[in-house]
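These are the structures in question, set out in turn.
Readers should treat all values here as calculations from the given coordinates under stated rules, not as data from a laboratory. In this text the structure is predicted, and so the values were computed from the model without any measurement. Cβ atoms are built from the backbone, for glycine too; each structure is taken alone.
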Structure I
Amino acid sequence: MERTEPPRIGGEREMLRGFLDHNRGILATKCADLTEEQLRRHAAPPSELTLLGLVRHLADVERAWFRRCVNAEHDVPRVWSHDDFQAAFEVSRAGVAEAFAAWEHEVRRAREIERSVDSLDAVFHQPKWGTDLSLRWILHHMVEEYARHNGHADLLREAVDGRTGQ
């Protein structure tokens with residue numbers, strides 16, 4: 001996945017899309033050029049968090065918000081975790097190519113779904129929380145979700161091979 005810079009001037013929706021794609025690209029950059037073993041490495045003990053686990057988790061997050069919530073595909077299961085987002089972080093038997101393919105697929109679908117919605121003020125029901133949320137809220141939340149996990153990815157990547165920065 002290509003890393004893009006967010007626009008410096010633009011409307012709210014363009015900015016939200018730009019920052020979300022920028023953060024998606026940061027995750028891809030943090031995982032680039034690593035071996036399968038490095039992607040699976042628990043690099044910040046005692047945490048069992050891995051870069052591969054982050055990719056799997058974010059595939060689930062993309063699907064949960066865009067397909068299940070915005071597109072109302074309630075019968076579509078999560079990619080890895082079924083009832084618990086934590087299961088995505090279990091990588092002992094996870095396929096690396098499969099994880100990246102699933103994440104990239106969910107990102108593509110999320111972009112399509114988001115672009116099909118007319119307004120940031122469109123409201124969607126989030127059944128797990130039993131609440132309604134606007135597309136604006138969902139996009140802001142996704143930027144926050146990636147930014148938080150990219151902080152984790154920063155630390156994991158540095159522990160794996162010393163690489164820092166974006």
Structure II
Amino acid sequence: MTVISDLNEVEYHPYYSRYINKLDESTGLIESFQLALVEVVDFFNNIPSDLHLFRYEEGKWTIKEVFQHLIDTERIFMYRCFRIARNDKTVLADFDQSIYIQPSRANEKSIEVLIDEYQISRANSIGLLSSLTVDDLKRVGKIQLGPMSSRAAAFTITGHEIWHMEIINKRYL
């Protein structure tokens with residue numbers, strides 16, 4: 001089983017430590033995805049609907065847009081995880097998270113549609129992670145910021161979710 005304490009700091013750019021450090025040292029990779037599936041769905045299900053379009057400041061994302069951002073980020077980081085695990089040596093591009101929000105039309109979607117989209121994406125991620133070996137997950141590739149292992153890309157996803165749920169609790173609710 002791959003756990004967060006297996007990660008070595010050379011497997012990811014220091015920028016991603018803000019997310020990876022949100023995870024407990026004993027957290028298993030697939031376990032973190034399974035637990036987060038329940039926690040994230042419960043979290044967004046329990047936000048009152050009158051706050052779904054709330055922005056805590058002009059120019060900031062709504063709660064629905066933050067949720068869409070989590071979904072989109074998972075897709076991108078699992079793509080990175082997959083390519084690195086398959087030993088793809090291509091330097092993988094960054095993505096500008098800001099340009100993804102408007103075309104996503106997150107604010108036009110119901111919370112139920114966003115939850116469904118999240119659950120489908122998460123099931124796909126768990127399926128992919130379940131198919132990878134420990135060696136696949138240890139494999140290190142390159143993103144524009146620097147090195148990233150397959151497992152670091154995956155752990156970043158669940159830490160990123162915690163990061164944003166903390167922000168929602170602090171600034172939106």
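Descriptive notes on the structure:
- Structure responsible for 27, with relative contact order in percent (Cα under 8 Å, 6 or more apart) calculated and labels I, II on offer: I
- Among I, II, which structure scores highest (criterion: mean count of other Cβ atoms within 10 Å over residues 1-8): II
- For Rg/Rh (Cα atoms, Kirkwood Rh), for residues 17-96 alone computed as 1.00, the structure of I, II it came from: I
- If FRET efficiency 1/(1 + (r/R0)^6) of positions 57 and 153 (r between Cβ atoms, R0 = 30 Å, to 0.05) is computed and equals 1.00, the structure in I, II: I
- Computed 0.50 for FRET efficiency 1/(1 + (r/R0)^6) of positions 89 and 105 (r between Cβ atoms, R0 = 35 Å, to 0.05) - originating structure among I, II: II
- Each of I, II could give distance in nm of label points 7 Å out along Cα→Cβ at positions 49 and 137, but the derived value 2.5 comes from I.
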